[in-house]
Structure 1
Amino acid sequence: MSLDDKIKAEAKKVEGKVEAAAGELTGDAELKAKGEAKQVQGSAMGALSDLKDKAGNLLDDLKHAAEDAVDSIKQKID
């Protein structure tokens, strides 16, 4: 929906990549798993942001269609 949401999602994915890589390098399976989970969380956050954008666009389209329909009816009445 907002640029802020998209930035937060990407930041979470990057944080996860760094954490997973650190876990891989140090042999810390738990740290690696946490990093991978953060990557999934970031992807989900990005998908939610995209869904919000699409829902907002759909509502705008419906609003314009309703306004056009009302205008068309008014023209036919006049």
Structure 2
Amino acid sequence: MKVSIKLEGYLKYKYPSDILELNYSKPVTVHKVLEDAKISSADIFFIKAGDLIVKGDYLLTESNEVKLFSIIGGG
């Protein structure tokens, strides 16, 4: 199962690549994917898996694209 991680917002510039791909042999949680990709959950405001907005405990059971959106700030 292939999981593609697409970084949005300033995350594109904070990490080495704006698209990461990881392979798994069994279902995996979004939290585990973030851990394996060495992406801090503190940087994430919300997560999309396919068309759904999900939390870290969401179980990915098939190949999917996961989009990570950063915290938005401003004044």
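Coordinate-derived values only; no laboratory data. All figures in this text were calculated on a predicted structure; none of them were measured in a lab. Cβ atoms are built from the backbone, for glycine too; each structure is taken alone.
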Inset, instruction - For helix-only ellipticity at 222 nm (-39500 (n - 2.57) for each DSSP H run of 4 or more, over all residues; to 500), the calculated result is -3000, so let me know which of 1, 2 that is. - result: 2
Inset, instruction - Using relative contact order in percent (Cα under 8 Å, 6 or more apart), single out the structure from 1, 2 with the greatest value. - result: 2
Inset, instruction - Work out FRET efficiency 1/(1 + (r/R0)^6) of positions 25 and 57 (r between Cβ atoms, R0 = 30 Å, to 0.05) for each of structures 1, 2, then name the structure with the largest result. - result: 2
Inset, instruction - Could you tell me which structure in 1, 2 was used to calculate FRET efficiency 1/(1 + (r/R0)^6) of positions 17 and 65 (r between Cβ atoms, R0 = 35 Å, to 0.05) as 1.00? - result: 2
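With mean count of other Cβ atoms within 10 Å over residues 9-16 as the yardstick, tell me which of 1, 2 scores highest. Present the calculation step by step, with values, prior to reporting the outcome.
Numbers: 1: 16.6; 2: 13.5.
Largest one: structure 1.
For which of 1, 2 does Cα Rg over 2.2 N^0.38 Å, calculated from the coordinates, equal 1.04? Present the calculation step by step, with values, prior to reporting the outcome.
On the way: 1: 1.92; 2: 1.04.
Going label by label, the one that fits is 2.
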